[in-house]
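See the structures that follow.
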Structure 1
């Protein structure tokens, strides 16, 4: 099954087949956080579909074995009480988690790796460094194997490029939600589910007035390395009304002028020979 993999820790301080509980706790925490974030990446947080809770349950990792050779951790995905299904989301998760683990060993993350996945990949690398001088990752389903020395890996390749503020203003519409009123941190939920942090709203009275209301926010877009808007530096903001066409009631009366359906006594007539041929074909004769 693709949901199983092994972590072999080599050049450790502990005897073969053993691991310091602090190292195990750190490694388990970082691997699970990476799995959770990869699962959210695969599922798409804002897309319609399986809930975040369902996704996180599906990608939960379990330690199923610990044995010598040096110290080998057997890890499996999914709840212990259920069979290890290979559904589309799980299959894509297994592929992308293995791809990300491989990228840790080769210093080659995908360009579209989200910032939180990059952060967790660094956490896993640091946990590997804490536990062992070298690591071998293997996957029973196809025999794939990755081996690397932890101190030789480059942490910088996982650092997300700094966002760029563009000098052309744009307007974003949506509903304002508070993150922290005292710290003047807000986010705008637009009409397709994007959640965009707003920066520069300093008037608490204006902020309170706009909470949970539809708003037009004008400002400079802050875009990440992939060109996606990750924040808006607000220059002006004001309440907005719902577009009129969204609330207009449309009554379609065109059906009244449509011609009636076919006449049950009219239409194409078949001859006796044609009917006989048709019935023979239907009966398989």
Structure 2
């Protein structure tokens, strides 16, 4: 079962649904969320989560009936945030700026000053081990945009600028897919869609360093195991040290090779975190 994301305009009469995504958080949407907005909303997410743990499903549904899990962005915030996102993309991902500008222009065309932009991405937390882990990922992404650190971007995949960039046009927006930038991005999508950023392995500097360190010290334990075998034969202690030494080698090789592959994997950004 898929987990949906929505971007829409909350108007006086009714909602104007612009974009949606399945099993992903489009990066362009995140450029419209600032750190303060993120922190305010994720605090609410934690309150909702805690409430759900101590109440029945029906009680929880009644509790959030008149509440919103989505991010709310007013017109002024929208202008400020997309300007920041535009600068970031021009500086670090210029090849997608046309698509980004078309995305923003389309929203501006329908965004009145009395409207509120709503971004609902809470369902994607189901792909993570915990809500806190998901919040950290979002926080890291938005911080990378605000501080100009493209190496930390994880949600943008250059092989699928629809699922990881704009999202798909929704029910109220049927003109966006006719734009040349969208047509080109849709045509260049890989056959296998990205369900979330975890399906697109990214190198992690810390785990890479740990893997190198363990790999370097593993021969020491190999030598200890060898000397123990010469002195005592295949004793329990010698076998135990040897087993752990083998696990050290397997772990360190796995960390180093997986991170190396992620660093050399062709993406829009050559040095992901």
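Where a number appears in this text, it was derived from the coordinates with a stated rule and is not lab data. What you are looking at is a predicted structure, and each value in this text was computed from that prediction instead of being measured. Cβ atoms are built from the backbone, for glycine too; each structure is taken alone.
With semi-axes √(5λ) of the Cα gyration tensor in Å, for residues 95-174 alone derived from the coordinates and found to be 24, 17, 14, which of 1, 2 does the value describe?
Clearly, the read-out refers to 2.
Out of 1, 2, which one gives -17500 for helix-only ellipticity at 222 nm (-39500 (n - 2.57) for each DSSP H run of 4 or more, over all residues; to 500) as computed from the coordinates?
The correct label is 2.
Taking distance in nm of label points 7 Å out along Cα→Cβ at positions 63 and 87 from the coordinates of each of 1, 2, which one would give 2.8?
1
Computing relative contact order in percent (Cα under 8 Å, 6 or more apart) for each of 1, 2, which one ends up highest?
Values: 1: 16; 2: 25.
Comparing 1, 2 by relative contact order in percent (Cα under 8 Å, 6 or more apart), the maximum is at 2.
Distance in nm of label points 7 Å out along Cα→Cβ at positions 167 and 223 was computed and gave 1.5; which structure, 1, 2, did it come from?
Considering all the candidates, the number was obtained from 1.
Once FRET efficiency 1/(1 + (r/R0)^6) of positions 143 and 183 (r between Cβ atoms, R0 = 35 Å, to 0.05) is calculated for all of 1, 2, which comes out largest?
Max of FRET efficiency 1/(1 + (r/R0)^6) of positions 143 and 183 (r between Cβ atoms, R0 = 35 Å, to 0.05): 2.
Have a look at 1, 2 and say which one yields 273 for volume of the Cα convex hull per residue in Å³, as calculated.
Checking each candidate, the match is 1.
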